[in-house]
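Alright, structures below, take your time with them.
Just so you know, all these numbers are worked out from the coordinates, no wet-lab data involved. These figures come from a predicted structure and were not determined experimentally. Cβ atoms are built from the backbone, for glycine too; each structure is taken alone.
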Structure P
Amino acid sequence: MNGIFHDIAAAFQFLTRLPLSRLAYRPDALRRSAKFFPLVGLALGAADAGIYRVFSPHLPAMFVALLILLFSVLITGGLHEDGLADVADGFGGGWNKEKILEIMKDSRIGSYGALAIVFSVVGRALLLAHLPPERFVPYAISAEVLCRWTVLPLGAALPGARQDASQGARLARQISAASVAVGTLLAFAIVGYLLRLSMGKPVVAAAVVTLLTGLYYKKRIGGITGDCFGATIQLTLAAVYLCGVWNG
């Protein structure tokens, strides 16, 4: 049980900015913790739902959506937004693998990256603001769970695009089939409980985003980086929100 709790804490340490720096170091902690990434999504989604429950009776929907996005950025340190920006700059401005990776490593944000962040934040805010009240909580939580689930198949299937010691690189081809199975079971069980028979569309949407982005990363740079994980997480969030807004 201590090992399980340690792995869950490591998952929160990797995906959030919660003060867990005193967690004892274990070389295999990151890849072992990956199966619990959906639980991190569950916790963050529950916090999103709490913000909605507290403020939606008193504030316009767009203000509530912005509060949720502000919380998300603060709790994650903008980790996934930064990944999306770097991927947009790299793939938008690079013409070969070496140039793409060089641009992605640059800490400065270019025009493609800035536009990607603007579209991501504005798009998610609009989608959250237009989620029907009866769908808000289940879809907000499901989106957080499924977007973090995407790390599992991507990390299991793709090699690292660059040879370095970054945390993202340490997940590439390091997630076992057993971890993918456990994480998938957790994610789909949570989403199934929340959405019941409506779970099909968001699950398919998350799987399609994962497949398409994974194939694109493989084609352009031969693998994946930590920034690529973040970009797919951001796109999956928007895709699941869209499923909740979509009528029919």
Structure Q
Amino acid sequence: MKFRFSDLLIFALLFIFVAAFPVDLFHIDETYKLLIHISLRTLILVYYIYVCFVNRINIFKFYNLKRLLLFLPFLLACFSNLIAFGLDGGHFASVTMTPGYLSLFIIFHFLGAIVEEFLFRLFIQSALVRVGSIKRIIYGATIFALFHLLNMVNISTVDGLVTILIQVAYSFGLGILLGFVYEYTYSLPACILLHFAFNFFNTVLYQYMGCVTSNFAFYLTAVVIALVLAAYTFLIYWFVLRRNDRYFKE
């Protein structure tokens, strides 16, 4: 798949506009802010789908479900926060989230997963045709992580800044996983579902339950899971992918 640099720039700038839209400047209820974000993400998604339609890109196909089974252990990353909460013996905060707001929150994260996978996997990673597959994954994950710095637009405290930097590190790891899945399967729906599962269990459900976990348990669990999945990824590459010229050919 080949897009011109100008095309990729337009895709990225539109994403930046949506992601960094200063909705907090409006003195309105959080529900309406969420609706604004959902509306903007819907508009950019419609544009991305239009681009795929014009270029005759099949975005809905699951390529070889047997290959996707190799990546089921990656779902472990989706439960890292809940695992840390359980191991830490954390407690529940008194967080109130109405069913209506919860529904919007889920839609917000689902649209986010779709839009981000269109941009970072379907458009950007696929466009890196002049480098090998391993480099494509690393470059794509790096770009994916750096774009999460856009969340700093609504940050005004040091603690908030630290949270964003941790999110960037997390996003790099998630980008590696998603890039690996996409490079091997070329299945955008698989990447979207994995991305949404990560967001749903680690953010939506975690916040809805009002989980509170110590930083030590949070970081330790994240590091252990990252090491386990990194080892598993290496095994997949070494015993399955490196022998196939179609995949990971440098």
Structure R
Amino acid sequence: MALPHNRPGVRKLLAKLEPMILGATRPEISCNCGAIHNGPATAVSINPAGDQYPGYEVHWHLWTVTMSETPQIQGSHHYSYSLSEFVDSRELEMFFREAFGKNPDDKNPYEPEVTSKQRYEQFIEPRMTAAVKPDMLIIELDFGLAQWQARTLYQIYETSEKFIWNSDVRFAEVIDRIERLQAIIEIGGPEPELPTEPHWLTTIAEIVNLARHHNRLHFLNLLSTSNGDGNRVVYQMGVVFITPA
């Protein structure tokens, strides 16, 4: 969710960029050996960075363009590009300066005063935010004192492939560990206004019920270290549940 004072700028940018980008096509993406990783695709939506991390909307390099190999299927998403794939970076700099000014404000007042590392060092209970889109649930975890659950989730991450499908026993185990955290559930930004912005969930029952109805998950934003005795300390983790179109 964009910060409220930045939303007019986001609307202005979307009105300018969408006619320039949406409907544009790009060829298949291949690796060095020539194997095709992604097929030809069409730009179907622009995603302001602040949708997930309020304040980031002022940085053009963090925005993404959703590409679909099947644009005729509403909501289909196969991979993403940067805005600069379609618009020159110098022009983007000018657009964003016009929208947000020379010194844009990217400070998110919804960020916790206690960092993930401090939450562990001060033995504070875990914290969770959960943002939901039609095809996605994004859970951010700050583990604090809940290191047993944190290490279990980290071990699942270490032994998993890119995605864990809901037919895998680890899928249910991840949900079970999140449910057992007994975390404080907070919102991570303002309430949504723009069509692209997700909604915040505020109860563990809503969160785990929605997670169970997705068909795969993956991990992101891991922050951890070793305490020197061979034990893993896990400060932070994101878990994304998704049902692709």
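List of remarks:
- At a computed 24.5 (mean count of other Cβ atoms within 10 Å over residues 81-88), which of P, Q, R: P
- Among P, Q, R, structure where Rg and Dmax of the Cα atoms in Å as derived comes to 19.3, 56: R
- Identity of the structure behind -8000 (criterion: helix-only ellipticity at 222 nm (-39500 (n - 2.57) for each DSSP H run of 4 or more, over all residues; to 500), calculated), options P, Q, R: R
- Once relative contact order in percent (Cα under 8 Å, 6 or more apart) is evaluated on every structure in P, Q, R, the highest one turns out to be Q.
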